[in-house]
Each structure stands twice: as structure tokens, then as C-alpha cells.
Structure P
Amino acid sequence: METWLIIVAVIAFIIWRMRPAKGTKNISADALQRMLHDKEKLFVDVRTPAEYKSRNIRQFKNIPLGSDFSKLPRDKEIVVICQSGMRSSQACRQLKKLGYENVTNVRGGMSAWKG
């Protein structure tokens, strides 16, 4: 019985961590493909510099999770990606807490990217 409670708690925690921040849009990797040349968007990759160097999408600027996001422009939509979508969800939550209005998370991250 105790083991089941722990398993349920862990699953609930993972789901809670992956849920998008309130007011954050979620898009698929396919939708990202269609918007990459939009100059009105700022593309941010929150993975580590080593992860970014090994494989990246050239339109994305590497700003690792834990960086100061408060210097990002507020007049553009910020599209955030990571490896799986978990860190980008965290980054989106941080951006929303800082008062950014137009924040989009790439669901599935680089793992879903086929470009």
C-alpha cells in the first residue's frame, strides 16, 4: 500500500511539473517549423551550452535555465524549447512570473524536432 502511494505521488509530481504555466501557449514541433522565420518572435533554447552546441535550431538563442530572463524584450513573443519540454515549461513559468505576457512552450522539445 505504501509503495503505491509513493508511485502515485511521484507521477502526480511529474505531471504537475510538466503542466504549462497559466497563460502559456503550447505548440508542437510541426507548428514551430512554420513560425521559425517570424521576426516578431524571440526563440530561446534553455538547455545547457553543451546540449545546445551538439544540436540546435539556428534561430534559437541559447539562454540556459537559471539565467536572468528579465533582460529579454517584452514586445516579442518568446518561444522556448529544451530537450523534452520540462525545462522549457519551467522557463515559461519563470517568464510569466516576471510579467511576460506572450510566452510559448515547444511541447516535446528537441526530442520532437525533426527539422
Structure Q
Amino acid sequence: MLKRLSYLKKRDDISTEAFIEYYENRHVPLILSLAPTPLVYKRHYLMRGDDGNLREEGVDFDVVTEMGWADPAEQLAWYAKIRAAADLVAADEARFLDRSSTRSLSVEQRVTAG
């Protein structure tokens, strides 16, 4: 399986709750309307302390998005669909993300359990 992890930061002017709500209820449906659903599409939101600060020092993102495809052809087809709507995706991301902080990496997964 091919996997990609994206480290995304919310805009400073929106709350964590608004960020999660927008991502889950607006952005995810938009992406799913533009391209086939990847085999894996998960969001891992960072847990914050009661004061709203991250518990870990130096963490500069709010969510890790995990995506996975069965093979390179499936991944390339997905990216082609998203690139075809790049302006729409970018405009939507600008509503809730600090796009200048986005980092995205391909990873190799090794599973010990689960």
C-alpha cells in the first residue's frame, strides 16, 4: 500500500472546533466529490491541553491526514483528479488551513500489530 501523511495547520483566526467541523463536514465531502475515495483516508487531530496549547513543545501542526492507495496507478489517478480541480481545492483549503505550513510526505508503513 502507498501511504501519504500530510501535516496541516489551522488558520490562527479559527478555533480548533471550527477547524475540525469545517474539515470533516465541508472539505472531506468536497475531496470525495472530486476523486475516488482512497483506500485509507483518516484525520488524526492533535489533543490539546485545557488551556488550548499543545502539550508537546515545537509542534507546528494541528492534524495529520493519512491517505493510502492500493497501487501506484490508483494513487496517480487520484492525484490527477485533484490536480484537475486544484483551484477549487486551494480556495477551499484557504478557508480553514494555513496553507504556507502544509507538509506532505510519502511513507513506507511497517505494521507490528493491528
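Each reported figure results from applying straightforward, stated rules to the coordinates on display, with no laboratory input. For clarity, every value in this text was computed on a predicted model and none was experimentally measured. Cβ atoms are built from the backbone, for glycine too; each structure is taken alone.
When helix-only ellipticity at 222 nm (-39500 (n - 2.57) for each DSSP H run of 4 or more, over all residues; to 500) is computed for each of P, Q, the one that comes out at -8500 is Q.
Given 50 as the derived value for relative contact order in percent (Cα under 8 Å, 6 or more apart), which of the supplied structures P, Q does it correspond to? Present the calculation step by step, with values, prior to reporting the outcome.
Working: P: 34; Q: 50.
Structure Q accounts for this read-out.
Highest-scoring entry among P, Q, by distance in nm of label points 7 Å out along Cα→Cβ at positions 3 and 35, is P.
log10 I(q)/I(0) by the Debye sum over Cα atoms at q = 0.11, 0.13, 0.15, 0.20 Å⁻¹ was computed and gave -0.39, -0.54, -0.72, -1.20; which structure, P, Q, did it come from? It was calculated from structure Q.
Between structures P, Q, the greatest calculated value of distance in nm of label points 7 Å out along Cα→Cβ at positions 11 and 99 is seen in P.
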